[in-house]
Structure 1
């Protein structure tokens, strides 16, 4: 039963009189080889349970169902949810929910839909507009062990950029705080229908523990604001954004062996952690 190929998907789109919604970032993956490559890129030790965001017409979903013991697929679009849940109703290891992935409670959906799981993977073809919010939400979760997502190529390069590189940003530090991110492979825009304007990249994140930070909320606030003011030196970006006395921030940087004239991208993740820890201790 593999009707999840390019011709059938295009046929289904026409039969449903379905129009891809730009607001949902709907560009459907229609290349089975790429879907197989995505599934194969996930290490075998994580082949127990997977959450998929945005199954669309089920091309990737079908292949994930052959690899994983349990699959939960989250589809926001009502018409697509109705279609794919009926189309794949004979596959007993898949459950579908018609919800917004950004609004679900991760713990609730995992414990209410899975039993006896040893690991949980997130897999998705992410629209650009929700790439950062989805990664932020799922990387934070203690129940997610591994993430494989397809994003726009430019976003992938920024997320996985080496810290200290000019192309890195706040999301680069966030990703490395929770995981070891890496680029797996690139995907041509011609593998989608309708075809987007840019190519995509599949990236993965193997989760890690980072116990050194005393206040994660403060840490990421400092990083975010530092990169919003990345042309300013680190002394002024923290001073201006937090209304601390300049002398206080100068002493913090001095204790961290950091030059006050350094900019955000010059700092290591450990530097930001040390800054936030010292600020946290004083308030």
Structure 2
């Protein structure tokens, strides 16, 4: 199944819901970063959450960055999305694993530990909006749900999952995102809670072949649901040689001079896709001239 997001309104327009299948994207990230199962699940949940949150953006050049920093062995997680669900991300430590929790599931809470979550929204204003919350569980979905309740005061339900199969391959990944709109009635929260209470795990449903539209209809089986256009989800890194040149030039005259004179070359690696960029001594000196010319 191609990865994509389905979008809908339910409960007579009082609730918006986005649901996603992201199996291919999460497997691509796992391979790209050569991750062990536990960090693959953690990053997969954050990438899926970012993709779902992307649909709240209005403008072409807007973006959301999720940063999670904890005292667990994963160290931290970063994911970025544009308004069209082009996602990218990485974990600080992709090579650890921890025992399963008492429910026999990946212990993402232990992997992340205690810490905080930042959501940075760049919507084209002079300064980006930055929301900060302490982690409430480290399980990702609960933390993003808490972020919306605490930082944006929007009643939200987030459900995210990644199923790892034999050999560490991602067999299913996806989730859903439900928000009450400002004119929603009080009883709508109870209806949403009732609708999701008996739902099978989202990865079980996706592994059974359920589509994002199927997930929405399973959540709201007895309600009129209005479906909208779908949105593809893809892993998309925006690194380039030009961007790396700007990074080098941002070091300033002193630091760039030291690299050019002492190291004679430089290698920069993108955190999001692991692509490496080589710069010779001559290229570094040329960049140094550019920095000096700017004053």
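Each value in this text was obtained by applying a stated rule to the coordinates, not by laboratory testing. All of these numbers come straight from a predicted model, not from anything done at the bench. Cβ atoms are built from the backbone, for glycine too; each structure is taken alone.
Given a computed value of 15 for relative contact order in percent (Cα under 8 Å, 6 or more apart), which structure among 1, 2 does it belong to? It was calculated from structure 1. Identify the structure, out of 1, 2, from whose coordinates distance in nm of label points 7 Å out along Cα→Cβ at positions 126 and 158 was calculated to give 1.2. Structure 1 accounts for this read-out. Could you tell me which structure in 1, 2 was used to calculate helix-only ellipticity at 222 nm (-39500 (n - 2.57) for each DSSP H run of 4 or more, over all residues; to 500) as -10000? Only one of 1, 2 returns -10000 for helix-only ellipticity at 222 nm (-39500 (n - 2.57) for each DSSP H run of 4 or more, over all residues; to 500), namely 2.
0.35 is what came out when FRET efficiency 1/(1 + (r/R0)^6) of positions 46 and 270 (r between Cβ atoms, R0 = 25 Å, to 0.05) was calculated for one structure; which of 1, 2 is it? Label of the originating structure: 1.
As an exercise: distance in nm of label points 7 Å out along Cα→Cβ at positions 86 and 198, calculated from one structure in 1, 2, equals 4.3. Which structure is it? Of the options listed, only 2 reproduces it. Each of 1, 2 could give mean count of other Cβ atoms within 10 Å over residues 38-45, but the derived value 15.2 comes from 1.
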